1. One of P, Q was used to compute relative contact order in percent (Cα under 8 Å, 6 or more apart), and the result was 21. Which label is that?
2. Can you tell which of P, Q yields 1.21 when Cα Rg over 2.2 N^0.38 Å is derived from it?
3. Here FRET efficiency 1/(1 + (r/R0)^6) of positions 41 and 89 (r between Cβ atoms, R0 = 25 Å, to 0.05) was calculated and came to 0.05; which of the structures P, Q was it taken from?
4. Kindly point out which one of P, Q the value -13000 was derived from, the read-out being helix-only ellipticity at 222 nm (-39500 (n - 2.57) for each DSSP H run of 4 or more, over all residues; to 500).
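A short reminder: the numbers here are calculations on the coordinates, not readings from a lab. What you see is a predicted model; the values in this text were computed from it and never measured. Cβ atoms are built from the backbone, for glycine too; each structure is taken alone.
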Structure P
């Protein structure tokens, strides 16, 4: 199973990229958020979900671990396959989707591509309280981008949102994702 790829961006479209890794081109289906994150880069890292069925093998790529984790949660919901999950992720930012699920916001969810009222209810039934982002937790100190992704990844690993927010908000502004997750895990393990 392929879980991670690092290589050169060979080509991209609205929903797919080709990543050249040691002379081999891997096609991965990606959300709009991931494509927006990587389209100007030449060196690209993707967190991969390998989806295998009897009739096909497909790779789904994500620029952050947090987006991959939400994708995996979505495809665990009855009636949502990987392509629908990708459309849902293309419709909003990951942190907003998590917040809407935790708040039980059916109206916001039904505005997403491929999500009607029945699907929104199924998402809420299956995933509410899964992400551990509790109402009342302020993420205003977490800047958009890398720090938000670090925050989301650590919370989705099961650490308390308030504690994670304090640690991430103290990180330097130019922190890289992997460095931030390592630093966060180190500090959280010490608590």
Structure Q
């Protein structure tokens, strides 16, 4: 009788490499064509279609896995934020650059929901260092105070999909995109 491995069992090294390869191939394929089918992604991966379907039974599961990686990398970037930086604007500029690079690597907004249903606690934890940085900058008079730090973080956050579209549609440079992202939370006097 055939036994199946428990869901919690670690994957074999070759299976894990296949998953990584599928995710990388899918990320690139979906960035180029948000409507790319699972069959097309399987063909682009060079793996047998059955291998791809064994790991991801449908396109939605594959997109969810890629989006989870995007969210995780954004979380890691936010955890690097120095919320007590002596130069809050410079720190926000650095975080904006990291966020832009992650956004360019994943191009998630063409194929995944802009505001996915996500555990509220995870979202708060991911945003906490950024909110703290913005609050610190408000106290120093460099970030706008007409909104609380949570609202300013939300306002800054929606700049990422906008600047990604401007890079692809309007030819903005990365420097222009980061400058825009940083300008949104600045206090009028800091402009």
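1. Details: P: 14; Q: 21.
Value 21 for relative contact order in percent (Cα under 8 Å, 6 or more apart) corresponds to Q out of P, Q.
2. Details: P: 1.03; Q: 1.21.
That value comes from structure Q.
3. Working: P: 0.80; Q: 0.05.
Working through the options, I get structure Q.
4. On the way: P: -13000; Q: -21000.
Considering all the candidates, the number was obtained from P.
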